[in-house]
1. Taking mean count of other Cβ atoms within 10 Å over residues 129-136 for each of I, II, III, which is largest?
2. When you work out Kirkwood radius over Cα pairs in Å, for residues 57-120 alone for each of the structures I, II, III, which one comes out largest?
3. Tell me which of I, II, III gives 21, 25, 30, 18, 6 when you compute P(r) over Cα pairs in 10 Å bins from 0, in percent, for residues 33-80 alone.
4. Using the calculated result -12500 for helix-only ellipticity at 222 nm (-39500 (n - 2.57) for each DSSP H run of 4 or more, over all residues; to 500), pick out the matching structure from I, II, III.
5. So volume of the Cα convex hull per residue in Å³, computed for just one structure, reads 191; which one of I, II, III is that?
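None of the figures in this text is laboratory data; all of them are computed from the coordinates on show. From a predicted model like this one, the values you see are computed outputs, not experimental measurements. Cβ atoms are built from the backbone, for glycine too; each structure is taken alone.
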Structure I
Amino acid sequence: MKERIEMCLSGSGGQGLILAGIILAEAAGIYDGKEAVQTQSYGPEARGGASRSEVVISNGAIDYPKVIKSDILLALTQTACDKYVKNLNKDGILVADSTLVTEVPNISNKIYLFPIAETAQKKFGTKLVTNIISLGIIVGLTEVVSQEAIQKAVCSRVPVKAKEVNEKALLLGFDIAKDLKVKNKKSGNKIN
């Protein structure tokens, strides 16, 4: 792992991105013993407005808590992709919801597209686990935190009655990441 990994989880209000950022930071800081900080930004609208969660993970002290250039960008809406992709490192990773992000910038060969929200709805009957599936995909692709750490962090943050569905959503994200890695190796380019 690089000394400092910067991530931006972006989309719209109601997609659980703030919670996802908190979970990711806790996985790194509490369960993997790394330094981590999470910040957030969202529009005045409760649902549907812009939402962004930034996470910085480091093996050493974090001297600045904000993302300077993202190493990993999750974009769950076209607006989020358009707004934050310009701040993605040239060798950074873009994970985008292929149903909602239809105009993907040709920035690198590290673009992973998958219908995340649609899959959440089909597999679990709700889009509320889109954020957890996304975390599984990110961790599965990047190993920015261990799978064990993210599983523990998810279980400690979600309500008891939603624990089982969130665990299944996270595992599905890991499986999706495996498939995306295989497809990416075969094509050497962005993945649908």
Structure II
Amino acid sequence: MLIFLAGLILFFGAHLVPTFPAVRANLRLKLGEMGYKLLFGLVSLVGIVLVVKGFGVARTADWNMVLWTPPVWTKHIAFALMLPAFILLVATYVPSQIHTRAKHPMLAAVKIWALAHLIANGDLAGVILFGSFLAYGVYDRISVKKRGALGPLGAKRGGVRNDVIVVVAGVLLYGLMLKYGHAWLIGVALLR
């Protein structure tokens, strides 16, 4: 439980810093731009590694009680929701009309991912993990709008060609995650 919670605290702690512009500016001034980015990246990486490791342990821990048993159809909803989540994830890094219309595709992808997994999982560890990511996604979307933050691509725009690239790459990533990635990363095979 401690590894899991420590990972969530580190990961969200790093990701909440940009939502406080004065704190972020002060850190960038003290550490320099590269120092800030290195610290942000390192803390985020350690946090996500601890979250994944801790969640793996938490899924079988004594304290991880089942809060509800999701019906089988909720897994189908999760499968359906994850396709646009992967497309939006790719759109985060490719200038496209999808990126422009979504405004902040990474946050949309995180919220869809979290919602899909909340629907399909009814254990306490799952609620803590996916609920915290959903809450963060909602909070950060509000913060981004107030701050006028543009994300990693800034104001770059792309056309239909890049939309095709985004959709094809998103579908390929989705297929790889279904067939191999989820079992490898999470230890739960989605297709048998």
Structure III
Amino acid sequence: MSKITGFTIIETMVVVAIAMSLITIGIPNLNDFIVKTRVDNEISTLHRLILTARNSALTHNTSVTLCPLNDDGKCKNVWDKELSVFIDNNNNKIFEPSLNEKLVSHKAAVKSGDKLQYGKTRIGLTYASTGHLSGWGQNATFSYCPKGHQDKSRGIIVHTSGRAYVSAANKTNTKDVRRTGAKIKCFN
């Protein structure tokens, strides 16, 4: 006599129920992980771009600007688009290859729906040949806010000295804050 082996319908339903429970618990955590990774990657890439701008100003002994450029080569206040670093010999926040200005580096636009802002009205960040910010009032915070996940916002604080600091998590609620303790947020 042969014996039939296999799973009963009840055993199969129990396995399916356990699998669905694990998936239900795991998917939100996976989504949070993906968003956090995207934010960390954008902040890291932007921080390297800021360091590139500062080091280029020191190396080339001239002004270097970081900004989003429009089709005419002028800096504009649309920071979530492609960002460019260029030698800005006349410090006018306009990329002018005819004046021997060179593109140093660039960064792709952020994910559609996410926000990247530099202060409220800043159109560009320019470093002087000394490595300090060129001109008064350029220090501000880059704020990166992922769509639908404001609690995962991060930032980079740029001081007049030219140094850039990545925001750190608050010890009490694990949300990133500026050095002053203010939350990182984007304006509407």
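1. Once mean count of other Cβ atoms within 10 Å over residues 129-136 is tallied for I, II, III, the winner is I.
2. That would be structure II.
3. II
4. I
5. Going label by label, the one that fits is III.
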